[in-house]
Structure 1
Amino acid sequence: MELLAAIPTLTTPLLQETVDFFVNVLDFTCKTMDEQWKFASINKDKVTMQLVHPQAKFPFGSDDPFDQPVFTGAIYIHMEGVDELWEKVKDKAEVCFPVQDFDYGMREFGIYDNNGYLLQFGEQIKATA
């Protein structure tokens with residue numbers, strides 16, 4: 001058995017606006033946008049994510065009201081060039097925490113997307129502990 005990839009699926013009533021955020025702020029590409037199924041697939045380099053409307057027509061959809069994300073974690077993206085990305089996005093998104101070095105050997109920052117999902121980006125550096 002081999003796990004190949006995790007593909008986060010984020011629920012949003014603002015499907016087009018969310019695609020636009022990832023494309024315009026983070027340079028993702030929209031690979032699939034299906035209005036009938038209320039679904040989009042976005043990717044950049046080796047990262048793929050899915051975006052679905054709360055009333056999507058397949059297993060992610062629900063008739064429950066959607067007020068805001070209830071996801072309590074973060075989407076963490078390991079990368080190279082974290083400082084370059086920080087400079088690009090710091091004035092285009094709500095910042096959770098600015099770019100900084102952590103003793104455990106990562107340089108990271110966190111921003112929120114247009115729905116309030118926490119996106120963290122990190123690059124490995126030399127640990128200081």
Structure 2
Amino acid sequence: MMARLWRRMTGLDRIITVLLLVAVGASFGLLGQRPAGAWVQVERDGRLLFSAPLSEARRVSLPGPLGDTLLEIADGQARILDSPCPHKVCIGMGGVFRRGALIACVPNRLIVHIEGNGEEGTSTYDLLSH
């Protein structure tokens with residue numbers, strides 16, 4: 001099917017398709033280039049609930065409107081272990097460790113994000129919407 005589609009394309013269509021595929025591939029390569037972060041911060045409704053270095057292993061229970069969400073910091077990563085939200089998307093996001101990465105538990109209104117060295121208390125995103 002793809003070969004038949006390729007044969008039906010004009011030369012310009014082929015060039016545009018190849019350029020788009022190269023651009024998409026390059027964007028995936030750029031995603032992994034952010035440096036590792038040093039701090040994990042948790043916010044609810046724009047207020048800082050918790051902040052800790054990624055280098056200190058711990059588990060912390062974070063309150064939310066649906067109940068407590070369990071955050072684990074281990075091996076330089078932060079991840080959600082348990083949450084009362086219905087679909088558990090935040091648990092499926094896995095561990096985050098790069099500066100600017102985040103985990104959102106939307107039903108429980110929690111944002112977990114990673115900051116770099118010396119940036120405790122600052123945000124790397126411009127706007128959050130609820």
Structure 3
Amino acid sequence: MTSGLPEYYFRVRENGALVFRIDTGNRHRRIEMDQIAVVNIRNGEVKPHGGRELSAADRAEIDRWIAERQALLEARDLDDILRAVDHMNLTTQWAQSRATPEQLDQVTDALLLAMHDLRSVLVRKKADRLLKD
């Protein structure tokens with residue numbers, strides 16, 4: 001059962017992960033997890049845990065995980081934005097076809113301010129990109 005376990009386990013947290021080495025070769029045949037490092041995904045910092053030295057294999061696996069995690073988070077960010085576009089379209093349809101005047105009173109100012117802020121940022125960023133080219 002334990003022969004298919006990975007050598008490392010990454011306990012994800014908000015800004016990175018705790019890195020554990022998995023040991024199944026002990027005399028009690030239990031799964032033991034030995035924390036070896038703490039990873040900060042935002043700045044790429046890797047701190048060995050408990051005064052230990054990370055081996056080249058440890059560091060290579062941690063670097064591989066960091067790259068995969070950053071790619072996953074970037075893809076999730078883009079997916080979240082595309083979902084927001086869908087949600088804006090659904091909100092438009094709701095406002096046009098089903099919203100009551102009272103409901104519109106509750107959301108109009110907040111929506112208009114958020115859309116104005118977003119539009120300002122997008123227009124400025126697009127202008128910067130066009131001037132750069």
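Please treat every number below as a calculation from the coordinates, not as lab data. Quick caveat, the model's predicted, so the values are computed rather than measured. Cβ atoms are built from the backbone, for glycine too; each structure is taken alone.
A value of -7500 was computed for helix-only ellipticity at 222 nm (-39500 (n - 2.57) for each DSSP H run of 4 or more, over all residues; to 500); which of 1, 2, 3 is the source structure?
2
Suppose semi-axes √(5λ) of the Cα gyration tensor in Å works out to 47, 21, 13; of 1, 2, 3, which structure was it derived from?
Only structure 3 yields this read-out.
Can you spot which of 1, 2, 3 the value 2.1 was calculated from, given it is distance in nm of label points 7 Å out along Cα→Cβ at positions 28 and 68?
Going through each structure in turn, the value belongs to 1.
One of 1, 2, 3 was used to compute mean count of other Cβ atoms within 10 Å over residues 20-27, and the answer was 16.4. Which one was it?
Matching structure: 1.
Can you rank 1, 2, 3 by distance in nm of label points 7 Å out along Cα→Cβ at positions 36 and 116 and just name the one with the largest value?
That would be structure 3.
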